[in-house]
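Structures incoming, each one as structure tokens.
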Structure P
Amino acid sequence: MTGLAKRIISGLCLGAAFLLVANYAPSLTICALLCAIVTIALLEFYKLLDAMTIPSFRIMGVAVSILLIAGTWLTLTLKTRILAGEHELIILFIITIAVLIRQFPQKNNDQPLATMACTLFGILYVPFLFNYFTKLAFTWEGSSWIDPIGSTGLLLVFYLIAVVKFTDIGAFVIGSRLGRHKLIPRISPSKTWEGFIGGVAVGLLVSLCVYFMLGGHFGVITMRIYDAISLGILLPVVGTVGDLTESMLKRAAGSKDAGRLIPGMGGALDVLDSLLFGAPTLYIYTKFLLAC
């Protein structure tokens, strides 16, 4: 079976699982699943650091990941006033101080600066960005811990995944067939300008298809045609930047994939790379341009 076939089969299975869980699983289960995904992805990032012989405080990183996701879920789902507003900043402040203090007793660590910097970078790169999935899912409609995601959150997350992942597929197929001019060969030798342009075109087409299928109505959020065009270009571009970012990290670590969890796709971080940049982009666009 070819790599593309494995990727398509894995993608279809993941898509079916997403639709099943998102439509029927209670809010608390989805929160736990998000915590599990971000934990796996962060541990894969710290494994890349191991390949570069850079120590990290991974237990602290995992603890903060869970706190970020669960804190946002509590704030948005249970409307917990004490956590509302700045809980993310408070958590990031605490972990910054904690990482510095954790370094104090390490006598035999000859890379203290790299250890602290990379531990904190992993938190910002994986759970902080991934937490925008939690915001996309739960910001718009109130629900209790036993209710499933509201239609707005479900449709926005579906739209994000559809546009970004079809961009990846389009870039891979078009680049492998028509690619001649390398995009950034120092970071990713296989990516081409033809693949990038083709991927953006496919992402734009998917964005417009979803827009017309839903009539522009994403639950309580209404999207206009020029929003679908803007996001259809913006999400593929930032998704490509996210993909290149992980490629740069893997190249620095000398690893082809961040993990081997999903056949044809690699690890959780390999699946999330483009989405980690896409989720904040869609949330910010929706929050300030569509929901205002």
Structure Q
Amino acid sequence: MDLRHLNYFIVLAEELHFGRAAERLHISQPPLTRMIKQIEDSFGVSLFERTKRKVSLTLAGEELLVQTRQMITQMETIKKRLKIIGKGDSGMLRIGYVGATMHSSLPKLISSFVAKYPDIYFNLDEQPNLTLLHSLSNGIIDIAFVRSWLHPKNLEEKLILKEPFVLVVPQEHPLAKCDHIEVKDLQNETFIMFSRDCGPTIYDSFLALCTKAGFVPDILHQATQFNSVLRLVESGFGISLLPVSIAQGYSLKLKFVPIVNCDESIPLIMLYRKDSPNPSLKHLINHFNN
């Protein structure tokens, strides 16, 4: 028995007349009579009381009418829900990221996506670069956001945005009084930098800036977290060159000085599998591409 058969029962229960019910169903009366008999045999009860004058529902028929109407309503709801899920308008996205991406416009971009697709939920997981590649390749996460070009095999790698470098110095540092600065003016400074293992693109771009300016930087320490870099700079151990967005979200005794004549930048990159089966992923990719 399928929903089509139960629909025959509902129509007859509403009309309580075989002729009118058959007309609504666009069939002749004998097939309808046979179908109702099959339904009654299937349930093992009489659903209709039939006389020459009228057709009426039995108690079992009244109960089946209530249940079948609820069932059809539930099936329609399920069909609509599955259609939404199939289009990717609802579901779960597993997002991996390196900590450095949180010091960018990424949180706001994700927030605007959530506002547009409130039925898509997120599972966020911070991981190192190499772990993210492994998780993506094995389907553990759907998409990853990094600060370095990793050139992975079998994964799509797309640039979302580029950020300029900014000079980070303690508030009492002489350079804190500058409105802007050039990299060549930093050759006698000691640097605290983000570790190359964690952010190879940031580190290599920093070295490229210094090389173009004609000096090899004196790097006192390499930290694995931006917060550690900022704390060491605040404590006077050295200065740093970091993404300009790092100036937001901290209440530290630091000064952020714009750098002029700087042709290096820091990327925000998304990685994903082209063959991902998650239909919601397409919406997220389109959101970041717009």
Calculated from one of P, Q, Kirkwood radius over Cα pairs in Å, for residues 175-270 alone reads 15.1, and the structure in question is P
Working back from 57 (percent of Cα pairs over 23 Å apart, computed), options P, Q, answer is structure P
Using the calculated result 0.00 for FRET efficiency 1/(1 + (r/R0)^6) of positions 23 and 215 (r between Cβ atoms, R0 = 35 Å, to 0.05), pick out the matching structure from P, Q.
Q
Quick check for you: by distance in nm of label points 7 Å out along Cα→Cβ at positions 15 and 47, which of P, Q is greatest?
P
Comparing P, Q, where is distance in nm of label points 7 Å out along Cα→Cβ at positions 71 and 279 highest?
Q
Ranked on distance in nm of label points 7 Å out along Cα→Cβ at positions 95 and 255, which label among P, Q comes first with the largest value?
Q
Out of P, Q, which has the highest value for mean count of other Cβ atoms within 10 Å over residues 63-70?
P
Given that helix-only ellipticity at 222 nm (-39500 (n - 2.57) for each DSSP H run of 4 or more, over all residues; to 500), derived from a single structure, equals -13000, which label among P, Q identifies that structure?
Q
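None of the figures in this text is laboratory data; all of them are computed from the coordinates on show. Source: prediction; values computed, not measured. Cβ atoms are built from the backbone, for glycine too; each structure is taken alone.
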